[in-house]
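Take a look at the structures below.
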Structure P
Amino acid sequence: MKKDKFKIDNINLKSRLIVGTGKYKNLSETAKAVKASGANMVTVAVRRVNVLDKKKPLLMDYINPKKIHYLPNTAGCFNSKDALRTLRLAREMGGWKMVKLEILGDKKTLYPDMIETIKSTKVLVKEGFKVLVYCTDDPLQAKKLEDNGASAIMPLAAPIGSGLGIHNKLNISLIIKQSKIPVIIDAGIGTASDATIAMEMGCDGVLINSAIAMSKNPILMAEAFKNAVIAGRESFLAGRMKKNSFAVASSPKKGVIS
């Protein structure tokens with residue numbers, strides 16, 4: 001496991017679990033959950049989490065950006081113009097070049113608008129950003145993002161905040177098999193076992209926010225996800241047994257007393 005490295009572009013991460021910083025009761029709870037999760041990358045909604053106004057509590061006062069990688073995202077953006085402006089602002093104020101692009105298509109499903117997403121990815125890559133892209137579970141669209149310079153593919157498991165788990169394992173598997181860049185499940189995970197399944201399928205990582213922040217005990221749930229991701233990755237690396245249509249005896253037939 002020590003040789004099993006998780007690298008996104010030029011950043012090496014110790015944990016394959018990335019956590020969000022929204023929806024918690026306060027920044028203190030956020031920090032405690034991040035610590036319990038073991039994650040060393042967090043997503044930050046630039047439009048929602050305070051990283052500018054020094055008169056109010058700052059996220060950086062609770063989560064040290066020198067120890068935890070910040071991944072600014074465009075949560076709440078519904079067009080390319082707003083998304084690009086948000087990420088350019090993030091680069092100016094914090095020097096962040098690795099970012100998460102998220103452009104939503106409508107307010108009801110919060111599904112990504114792939115036309116706007118691909119267009120914005122092209123622009124950001126040309127401007128020197130390292131772009132992790134929230135996308136649908138469509139293998140064709142995922143391939144287009146990779147071909148246009150995305151640093152990681154982040155397909156949804158289910159609608160944002162739904163907690164429904166991985167709905168289309170076939171498509172996720174196809175994306176994993178074709179991708180030469182990290183595939184990170186993003187959105188829809190509901191509980192720790194969902195994360196284990198994602199890792200057992202061969203995903204490089206998972207991003208969790210609501211499933212931790214909206215649980216009854218976020219700190220304990222964060223720890224559960226840490227363990228789930230580790231277990232899932234180890235299971236994937238170990239290689240599962242072959243599935244059989246009929247029973248196969250656990251004990252060998254040879255040497256049986258008759």
Structure Q
Amino acid sequence: MSKNKKTILINGALGRMGSAVATLCKNNKDFIVKNAVDSPKHKLMGESLYTQEDLKQFSLVDVKISKSPKKLEVDLVVDFSTPSSSIVMARKALSARIPFVTGTTGFSSKQILELKSISRKIPVLQSYNMSLGINVLIKILRDNIEYFKRNDLEITETHHNKKVDSPSGTALLLAENLCEAIGISSKKSLKYRGKSSSLERKKGEIGISVLRGGDIAGEHKVSSFGNKENIYITHQALDRDIFARGALDLGRKLLKKKKGFFSALDLI
């Protein structure tokens with residue numbers, strides 16, 4: 001193990017994304033897992049994060065699944081958990097002055113405000129999607145907003161059948177970026193498609209539709225319906241590895257910051 005590697009704490013280590021981050025850290029040139037944190041009620045609490053084969057092959061230190069330590073002693077926190085767990089961990093990161101990366105979805109506006117408050121003293125990266133592709137898509141939309149704002153815009157997102165929050169954080173990220181770039185209120189302009197007796201489209205609204213099924217890692221589509229021409233921009237996540245890799249790549253950049261609230265787009 002290289003002495004130059006930075007240590008990380010994974011919050012939500014046994015979840016889909018936490019596990020993906022842990023897998024990448026088995027043979028990562030920059031990071032190694034020091035703490036793997038999950039719910040104290042999880043059946044794997046106290047078990048090893050890695051197999052004996054992994055420990056031997058990659059010369060890893062045996063890390064046990066544990067509850068959150070009272071004091072954080074790592075270089076970086078990577079969080080893919082639940083909003084409430086994330087906020088508790090962010091407070092601990094603040095106390096220890098440790099950079100905090102979170103890809104957790106479902107935050108309330110109040111929780112986002114608290115993360116922004118915490119970022120006045122430590123660097124915080126909060127993004128509902130860490131992939132390069134999604135952030136390139138957002139840049140395309142923002143750079144060409146004078147065209148897109150004239151059209152009817154719809155967002156469709158599809159995820160696996162185990163996903164809890166709806167719509168996805170990424171769908172909201174896309175919608176909020178569109179609203180901000182256009183200069184309209186997301187609260188007034190976003191329309192969540194569902195059963196209704198009056199589906200006539202209002203001028204300026206942005207629709208969001210949700211699909212759930214199978215094991216789809218994530219698909220997001222922005223449809224622009226214009227005058228005699230339509231544009232469809234689709235991003236497909238074929239593996240969760242892209243989000244885990246993005247979290248680590250962006251985390252590396254976050255380590256160079258002293259404080260501040262950052263999006264993935266800020267650090268790309």
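Of note:
- Which of P, Q leads on mean count of other Cβ atoms within 10 Å over residues 185-192, largest value: P
- Origin of the derived value 4.2 (distance in nm of label points 7 Å out along Cα→Cβ at positions 105 and 241; candidates P, Q): P
Laboratory data are not the source of any read-out in this text; all were calculated from the coordinates shown. Values in this document were obtained by computation on a predicted structure and should not be read as measured data. Cβ atoms are built from the backbone, for glycine too; each structure is taken alone.
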